[in-house]
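J.: Below you'll find a set of structures to go through.
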Structure I
Amino acid sequence: MRIAGCGCALADLIYTNVAFNGEAMRPLRSRELGDGGVVPGGLVFAEDFQKFVGMSSEDAIAALVGGRRPDHFNVGGPAIVALILAAQLLAGDQIAVDYFGTTGQDELAERIRTLVAQTPLGTADYTSRPGPTPRTLVLSDPQYDGGHGERAFVNQIGTAGEYGPNDLSERFFDADLVLFGATALMPRLHGSLSRLIVRAKEKGSLVVVTTVYDFPSEQRAPDKPWPLGEDERSWQHMDLLITDREEALRLSGAATLSEAVDLFRDRRLAACIITAGPDPVTFYAAEESLFERCQPSTLPVSSAVGRNKDACAAGDTTGCGDNFAGGVLAWLACQRAGEKKELRPLSLPVAAGICAGGAARFHLGGIKLESQPGERRREIGQLYADYRSQVASTVTLPKKFLG
């Protein structure tokens, strides 16, 4: 059993305790859609941000944070973060997890590879090429949204802009489960996403797609739904879409979440999971999906995470959605490896994702290195045990995490 994933991977340079509603942030905040200003919960590209503020991104952020250096460096990017967690969770199950992507050939690339080498992720296809390593300046305000916290991102695309379909070898498509993660930040991949999904399905892979705030599409056409690949085949051939509420609304062009779900079903999207920060997670599986059919349903986030405010204070919300996806991938791989037939209810991987995403609140950045193999599985398993009791009246979860 093998998972292969491609998509966004980069260096996260994280600044904590940035007040989004403070006076210093005011001149950097977006005033209208697509203008290049900072958007809480959203991403802007460095080139557009520099035009908006009239100076380099680094100088603008330095002025905002009083000249201090980043508080934390970590590996970031929805694809690689999800895959790293999946690899950590599955390390004892003889399920390989490989990442396909690229870095530049600079100091940031060396720092990324040093961290990734301390995880079980397969990196034989994680190449390098001349140019700057993709990076994101992450601004984190743990007090935003009534204390739930939020981040904003300033992204330099770097060598990720050159990575395209021809960089994916046959080994990628031979995997049992493939992830296309946040390809909107890798424009050559994103522009060919439909045919890549179809190719993976033709090879017999289970296809999972995760999204990211699609700032390029927002800039080009803020009044139109974001494209997901070059045509409707993306929607009709993927097995599972994992997105968040804002991205679901922009992908569908809907005004409400329920309308977005209806539009996704009209486009023959087989199954979907929509996260919403501290609000319940929405999901559904159509009759033609690999999952047991279920009407649109919800599950709450973990109450144990909210109760443990001391632990949350040591971390931030960076990586919660990415780790959510990693938990879902791990659960799907375990089910697929053990049964080789129709997957069990979609509520089960949703629960695994909720616990994995919640656990990310307890550390800075997207990934957490293990002091010993199995550490992450035990930590998230403890949250899962509590969550199983929390939702017992709604859904019956297996006793064992990833069991």
Structure II
Amino acid sequence: MSARPDAGWPIRPLLVVDSLDVGGAERHVADLAMALGHEGHGPEVACSVAGPLSAKLDGAGVPVRPLVGRLVKRRASAAYAHRLRALVRGCRFDLVHAHVYASTVAAAVATLGTGIPLVVTEHTEATWQGPGARLLNGWVCRRARRVIAVSSAIRRRAIERDRVLPERVTVVPNAVAPAAAPDHSPPDLPDGLRGRPLVGVVARHQPEKGVQTFLKAAARVALRFPEARFPIVGDGPLRGELELFAERVGLSGRAFFLGFRSDASSIMRSLDVLVVPSRTEGSPLVTLEAMAAGVPVLASTVGGIPDQIRHESEGLLVPPGDPVALSEALFRLLEDPVFARALGEAGSLRAATEFGYATMLRRIEAVYRVVLGRLPAQESEVPEEPEPLVAE
């Protein structure tokens, strides 16, 4: 990508996210900020607390502004909104683009009466929200000049549940930012993971990620494929509980909890199957990463995953929370490696043609130009032309 100061450019957006910890939405924001800067815009990132992704942004010359000093997540915070409002009023941003519930609420309050347009990206189906949070989320989305939904399922939720006018909700699927210098070196794995097949998960250890469902399915697979190994990359509040559960279902010496790994992408490329057993999702980046790498994907039919993967075309889809269906699908992939490879190859093609990062970036830029009055609303949808998922 290269800077291109077209008419009406550059734009100075403030991107707001709960933290710069390593997660799907956080990675999306960090990558988006760096890409916008590379395109000649002037992005900054505000958050309640910094995190591992801060260094990446600092290295790219994108200012990071931690505002609270402690994580604000899944709640409304007056302190967060107050400090964000001071930042917005003290700097000359063209717009505020908020991501994730706590930050969208803070940004909606912070921009009241300022005349600065608000754009909100809805990353998840938000099944955790109770009545109060749903009411507040609806107010935020209706306040926004434009809501970006990362999947068609989330667009439906915004319209039906949050009562946002359909013409103000734009679907922009997530995409994986191409690495400037892809690392294809093999990952450093424990000796116990030298065997085959490798069937793994890359996910936060939280209830909605369905890791326990994966372990139940893995226990059934291990009976038919005793040589199979199950690497689990990620960390989170359920890690200890999941490790104990793996032992109880007979996966000692077969399931390997690797924790947070900076080389997670390399580990994923070494898998024979990536499993995404989530109970709820937005438009997960890990699915697109696996597809781009040609790794066969087995995933739940939740959120935006069916937008990414078509059953029996680029991967296999099963109902969420169903370990029997998950294990039966794994049997099918492991018993027919030719079929599995064909799915991986089809996924790689779809990732390159339907989920190119340059296309996603142009769509977000078009939304910015619409809310700033620099592009007619009817021209905000970018044609779905193929985009290669490679660094330029």
Structure III
Amino acid sequence: MTLNRYLTAQEAAEALNISLSTLYAYVSRGLIRSEPGGGKNRARLYHLEDIKRLQNRKTFRRNPDKAAEGALHAGAPVLESAITLITDDCLYYRGHNALELALQQPVEAVATLIWTGRLDGQIDWTAAPMALSSRCRAVALHLQDLKPIEKFQALLPVAAADDLPAYDLQAGAVAQTGARILRQMTIIATDGGFGGQNTAQSLQQAWVPANPEARSLLSATLILCADHELNASAFTARCAASTGAMPYAVVSAGLAALQGFKHGTASAQVEAFLTEVENTPSIRQAIVNRLKRGDSIPGYGHVIYQGVDPRATVLHRLLTDLYPGAPALALANAIIHEAGQLTDRRHNIDFMLATLARVLHLPDGGAPALFALGRTIGWIGHAIEQYQHPHIIRPRARYVGQRPFLAAGR
């Protein structure tokens, strides 16, 4: 975890324009978290996020309108969550390094961690269905021309109607429902049954049956996509959960937000960009042409990470280890090299998802489907958290429209 997420006592006090004694009082009241430093003197370090939150609180107190302007745009935290911590170069699920989990654990274990707080939590994965209900299968026959993420949205309400235990919103019951939802979405994505021992194996056997080494890559991808704090789809899912909507509806709400081109289907834009670059004699010129037009480079930049998205780094390394000679990877590497000289933005997970889809020759819509399957794990985790809160998420709007006309003479 990089130290620029922390401040020394003196830096924290100066940032808040308070004395050291007041800083320590804030810590004792739980307003600022502190941890032992790594230096020889073990001087304590103070969480920058907490310092910024207090700075924002002062600003909003002086000018309340500022709260509406910035809070929902990667600004001040608006909800508490114990699921994911994001730092400059890493992310953590329930305190566990997610980048390491992606390389060391199966998808089901990470889902269990996110839903229960333990890698070996009490979830009976063997109880999840091995096939869709007859009603779902009947509907699915009419959806063959849709992409997987669209099939998820169409079939989950049908599956919900056949899953009455899903109305139990106790944490343990929701985790078990989450296992059933993830299993059914995997079946939908693979156009059939659950063909392997776990999610990643089923996807590999259905999508790339002649490529067994792809299993570990698909597993890592699902884990890296599992959660990313309060992004648009996770916030949407939590809003739905706050109303008491059942887990199937929560996932459907998350899917609705995920399908926007600015979020979960951004990899489709990257795939179009990769095709564009392939049809241009010069990769450098293709990138320059976009920059000249004022267009962004798809798959580049992130609202949180200043450098390379650490999730993209892991996927890039795995692709390099498993498929070093893949033409699609060579193209991605060339783009990364040229873009690195032309812009200060760096590639993100959407770029690597599109590259992965090309390397593995996934079916149409495979990259967004992987993203959706992984992110479903996070949505269920957020639902479990939100069900514990009694209030509906109901932010206020700052009205900027025309004021009502007052009747004459009043």
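J.: Distance in nm of label points 7 Å out along Cα→Cβ at positions 37 and 205 computed as 5.5: which structure among I, II, III?
T.: Value 5.5 for distance in nm of label points 7 Å out along Cα→Cβ at positions 37 and 205 corresponds to III out of I, II, III.
J.: Out of I, II, III, which one gives 0.30 for FRET efficiency 1/(1 + (r/R0)^6) of positions 245 and 373 (r between Cβ atoms, R0 = 30 Å, to 0.05) as computed from the coordinates?
T.: Working: I: 0.30; II: 0.05; III: 0.90.
Source structure: I.
J.: Computing Cα Rg over 2.2 N^0.38 Å for each of I, II, III, which one ends up highest?
T.: For this comparison of Cα Rg over 2.2 N^0.38 Å, the top structure is III.
FYI, it's all coordinate maths here, none of it is from the lab. From a predicted model like this one, the values you see are computed outputs, not experimental measurements. Cβ atoms are built from the backbone, for glycine too; each structure is taken alone.
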